[in-house]
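S.K.: The structures considered in this document are given below.
No value in this document is a laboratory result; all are computed from the given coordinates. The model shown is predicted, which means the values in this text are computed figures rather than measured ones.
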Structure P
Amino acid sequence: MGLHRDPNIVTPEASAFEKQQRRKLWQAVLLQDTFLTVLLSLPPSATHTDVNVDDFSDDTSGMPDFDPTDTAYIRGSWALANLVQETICSPRSLDLPICTTQRQKSKLVADFRAVYRSFPDVFRSWDADTMARLAARDRRVARQALFLASNYHHNLMLVHASESADVPVNVRATLDAAHEAICAFFLLYAHFEDEARVWWVFNHRAFLEALCMGSVLREASAAATTAADSDQVARDPLFARAKSDINRMIQIMRMMGEGEQGSEVARTRVTVLSELLCSPAL
């Protein structure tokens, strides 16, 4: 089909609508490939392309049933996928550090924030209350906002949590990003429970976020060499919030695993996270 090629080159005679549809299909392929390879630490395959996100038209006049919010979602997801594919998927697939210098890490965080600022307000200026109203009014946009938030904050968490010989983990930034990411899953479960139960990618991302928070908490606790240090870690609101997030994830997984038809994967996740919380270091 040649979806990875610029439609202006391979289908120059096609209508604007047909070209837009080709770009839309390629974006879907790119997203599925990129965000799945992040979770599985596999090499990305949707890499060789000359289709540009900037060519995805904002002008939907004459294009039937094409919502401008869908266009904004596609552009935002596409820009995020391009950044993630290049800076996270590729090095992780080769067991290389995401960042080898602190300057590189700071630059990468700034690049992520620039992509986030490009999202329309509906995809970034919300909280639990406004999301509840949005889910009641426009379920499609609510799903898009939650999925985009989950993707963005999960990958920002990976950047902050990355380390190398000269680059330490940014503990507080990692916990902040993980909290924002897993809260998107909590809201998905609150407003779209049936979908949250079967949406594997969303489920698995949230599980990895809980694991990341638990690992950070365990390392911070292990690094406390005095009783005063241990007390400070125990009282830190950021660490307390992370523990609360892990407990909430366990509660949801328990509900998903209940009954004869319950998810065996959810039960396994309950066991893993419960053992993590029961670690002597925590």
Structure Q
Amino acid sequence: VFAIAASLAFKDAFYCPLGKEDAANRAKLELGLGHYSDHIALAEALKQYEKALGDGTAGRFCYENFLSRSTLKLLSEMKSQFAKHLHEMNFLESADPSDRRSNKNSRNFSLIKAIVCAGLFPNVAMIKNCKHYPRLKTPEDGTVKIHPSSINARAKSLPTSFATYYLKQKSTAIYVHDVTCVDEMALIFAAPKSCIRKQKSRSLIVLNDSISFLCKQSTAELVMRLKKDMDELLEHKISHPDTIKSHSREDLVIRAILRILSADDYDGDLEHGMWRPLSENW
């Protein structure tokens, strides 16, 4: 997550030489590890770069993967600075960004994508997989396109109904940059003002004027209760910085949220397919 935050605060480490677009895209796609996320591709690039530094192969790694070594060096330094600041504020037990205690969820990619979604919300696009390619729409602009630099730009289909993005720019079309596919749960926990509207036997979880989900009433109540607990926990931690003690109430809340957000990575009780977006008229 520090790697992603550093990249968004600074600049992308990937570059694309003229005439080598296909090779550069393949390299970036491989670093994406099949998670349909430009942000995960960058985080993996920085992780492998730091490993290559120890092996003495950093230059070769950057050359083969079309990465700027100077940019990765700065991103690595920024990552260390983030860890140092959070340690000084008593949010982390160690100032070392590689400390095992700070990285126990570093390969939980569903969680990472949910954190990215929370950081970028309300930058959300709805995905509809058409016959030959996915079609994206945003509430503000209607149809948008994924920028060619994204690992998702050439996908025949995308695995989720939503994507979050860092930037939207207009040129020959409206393009979204730095795209990560996210699921419904990530959106629900990211939305700051979501609420429940009860139906006859079901409930609507309303995120904003454009996005709502229909689900069982019991599920809606559970998710919104956990979201309320999470918001209260974050508010308390900001005013009372401290690490979270094992088996405390705070720890139990976080474990429950992790279980829901990580349903794609680990076995859990989340019922896949029970959600349906009601905003089909985007």
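S.K.: One of P, Q was used to calculate log10 I(q)/I(0) by the Debye sum over Cα atoms at q = 0.11, 0.18, 0.21 Å⁻¹, for residues 16-175 alone, giving -0.49, -1.16, -1.39; which?
M.R.: Structure P accounts for this read-out.
S.K.: Next question, about the same structure. Please state which of the structures P, Q yields -22500 when helix-only ellipticity at 222 nm (-39500 (n - 2.57) for each DSSP H run of 4 or more, over all residues; to 500) is computed from it. Don't skip to the answer; put the middle values down first.
M.R.: On the way: P: -22500; Q: -13500.
Answer for the origin of the read-out: P.
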